[in-house]
Structure I
Amino acid sequence: MLKNKTLLITGGTGSFGSTILKKFQDTDFKEIRIYSRDEKKQHDLRVEINNPKVKFFIGDVRDLESVDNVVRGVDYIFHAAALKQVPACEFFPLEATKTNVIGTSNVVTSAIKHGVEKVICLSTDKAVYPINAMGISKALMEKVAIANSRNSIHTIICVTRYGNVMASRGSVIPYFIEQIKNNNPITLTDPNMTRFLMSLDEAVDLVLFAFQNGVTGDLFIQKSPASSVGDLAQAITELFNSKTGMIVIGKRHGEKMSESLASKEEIVLAEDLTNYYRIPADNRDLNYNKFFIEGSQNNQSEEDYNSSNTNQLSVNQIKEKLLTLDYIKNELNLL
């Protein structure tokens, strides 16, 4: 499946992109292309990787001509480029739309045009019942990808959706640790908030599962445990033997008390694949009888799949999960 093939990773210098690159750099791929806007991150990754099969391309998914230039000759795409900081997107929603929606449209349009075999688009739990600009733009990103999949004859387009990736760039775990290192109290928005917890490796595994098993229009979700933000902060406090304490500051712009990985409408259609859910595309055509006359039965479950009704980790279990992360081991000088 990989031999003599070319892989493109958009947003390839981010947490996900650099992690999956390290997994693939010694495989049979002929070439791996890293596409992003930041020349400094590209330089740092180029020096770290030092692999001639890895090629770096400066560009922006918002620019279709730029996307066309990098997609030409590509066999597979992992589309990870996104604006994903909730407060930033809340204040600049049009920028989130340009990158997350228009950018995705450019990537899948170019992929179909150039005969790419498979595209995996990365989404987020915030796309389910979205209340913030980031989630709304990601929900539209999913719709754009799946709508294009209906009209794609040769290019398979799939979506993966996952929750909080622990210790990824800009996430809360590095922020808590930085506060502790600076001898400041941890600031909590609301200790009762719940969030899914998964590692970068688990996020990569989800994408690889979709890559190997997805048919066009599929949306894949990884079953994940969750914890309250208060328990997560407590676990970090105990791991770092911190005495700085915690302060509750209240919710930020666009935050929910819990996040959902699958809506009530989606979960009733989901195929249970043990560690994953597969939600097939709704491939009905635009026949208005189906909307106004025929309808459908039993199209909603009683519950969505969210971070409050999934498996809840205890403080000790959170500590065990944190200690599997190289980032935490480095911070604790365990490596």
Structure II
Amino acid sequence: MTKPLIDIFNNKIILITGGTGSFGHAVVERLINSDANEIRIFSRDEKKQDDMRKKYNNPKLSFYIGDIRDYQTLFNCLNGVNFVFHAAALKQVPSCEFFPMEAVKTNIIGTENLLNACINRGVSKIICLSTDKAVYPINSMGLSKALMEKISISKSRESKETIIAVTRFGNVMASRGSVIPLFCNQISQNIPITITNPEMTRFMMNLNQAVNLVFYAFNFAKPGDIYVQKSPASTIKNLSEAILDLFDIDKTQTNIIGTRNGEKLYEVLISREEMVYSIDKGDYYLIPPYHEQKEYSDFIDKGNSSLNNSVEYTSNNTKLLDIQELKTMLIKLEQIKNLKLSKLVK
């Protein structure tokens, strides 16, 4: 019988950076009734922490105010911690474009601070959460996350006791700043929903799947590994029509604004170069680190003929969901359920 992925946390102390966000809440929902000893929430926002404290009202949860830019604060709150979920980041493309050095300070320097603190505290394993935007990056957010990945892999070479690995996500449905909450907000205001490019494609995975991926990495990742969830995708056109269908709204109630600055037409979760040595693990892809397979000279004077025929893993060449499949997925989201309920009440 396969051992449940959650058992690894039994009698352990867990810390979640950025723990008041969508991902942090999803992890807490899973672990709050587990045999974990303590779940520490580390974040900057005291209001969100207070809301979370009241929501769960559970002695297993403890809260730490701090910023990952501050090494000493991290070092102090990591005392006795066994596992770390690293979800803290500046994630909004526009804010990172206007303030790129802030993305550097949080996503790059903050990550290095955390990794150093974890190594010095003897943390068993840390999983860093990354994004498709780190692959072939075209904006400051993606560039900073790409360097976050490189720092994680580099640090994994140095670490003896602490295993450092990465999980890479595409679009997480209904997460903060994603398109589904935007559509829901516009529908609640009875205004047309805004579509950038109807033919744009995005991966579709829910928070539960995102947590499953990270739990899988905690159980099986070796130093420097990157795990990627295999996910279906959708065009923005189909996604918008599926949501409008769920609320019986005319499909003409849309406003096409065109592709925004810093956006890609499709997401790339694994680059062409990475696919050459990626390993198919069933529901996931494993991208092992360069340093397990290559010497320094491989980057200087050697090539790889496999790159000639390799194809990246994108939201254009994965399974594309039709409108009915999307509706089946969307109707399970709390934001959709709550909006439908509010519409009924009115």
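Quick note: the coordinates plus some simple rules give every number you see, no bench work behind them. Note that the coordinates shown come from a computational prediction; the quantities given were computed from them, not determined experimentally. Cβ atoms are built from the backbone, for glycine too; each structure is taken alone.
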Worksheet item: For mean count of other Cβ atoms within 10 Å over residues 150-157, which of I, II scores largest?
Response: II
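Quick check for you: by mean count of other Cβ atoms within 10 Å over residues 38-45, which of I, II is greatest? Write down the numbers at each step before the final one.
Numbers: I: 14.2; II: 20.9.
Comparing I, II, the top value of mean count of other Cβ atoms within 10 Å over residues 38-45 belongs to II.
As an exercise: mean count of other Cβ atoms within 10 Å over residues 166-173, calculated from one structure in I, II, equals 25.0. Which structure is it? Walk me through the intermediate numbers first.
Working: I: 18.6; II: 25.0.
The read-out was computed on structure II.
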Fill in: Source structure (of I, II) for mean count of other Cβ atoms within 10 Å over residues 126-133, computed value 21.1
I
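Taking mean projected area of the Cα convex hull in nm² as the quantity of interest, name the structure among I, II where it is greatest.
Numbers: I: 18.0; II: 19.2.
Going through I, II one by one, mean projected area of the Cα convex hull in nm² peaks for structure II.
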Discussion item. Given a value of 20.5 for mean count of other Cβ atoms within 10 Å over residues 102-109, calculated from one of I, II, which structure does it belong to?
Written reply: II
